[in-house]
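Pasting the structures here.
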Structure 1
């Protein structure tokens, strides 16, 4: 589901300080599509947001995108390594 990854990337890149560090991997399985988001360590707070509000909003947007395209999509936010 490449379009879902592109959609997520278009949302995330303007939010972070280092958009070149944004990486999204897409994995299909029997339950749907898993998008794994990896960002720079210093941008983690921007993506999680206050009390997880931004992450929750990202998940809601991608889930809605999936519903309109008849796909089940989930987001996993990787904890950056250094």
Structure 2
């Protein structure tokens, strides 16, 4: 199983964060993926858009005519099982 270790890269050297691999003095080939600090602009606005949609749903009162107890009873009603 492959293990992942976190590190900072500065001046060509890795500074381990938290757990570090037990490498001894051996030379090891590694692959480093540089993560971008800037996120996708769409992801930045996702929370704001979700908030707007939820506010719209709250003001629309679309669930006003539903009795939650009756709904739960209908959902939990016993159903015939296939093949029994």
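Here is how the numbers come out for the structure above:
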{"quantity": "Ranking 1, 2 by FRET efficiency 1/(1 + (r/R0)^6) of positions 16 and 56 (r between Cβ atoms, R0 = 30 Å, to 0.05), the structure that comes out highest", "calculated": "1"}
{"quantity": "Structure from which 69, 45, 21 was derived, Cα extents along the principal axes in Å, options 1, 2", "calculated": "2"}
{"quantity": "Identity of the structure behind 1.00 (criterion: FRET efficiency 1/(1 + (r/R0)^6) of positions 8 and 64 (r between Cβ atoms, R0 = 35 Å, to 0.05), calculated), options 1, 2", "calculated": "1"}
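Here, each number is a calculation from the coordinates, and none is a lab measurement. All figures in this text were calculated on a predicted structure; none of them were measured in a lab. Cβ atoms are built from the backbone, for glycine too; each structure is taken alone.
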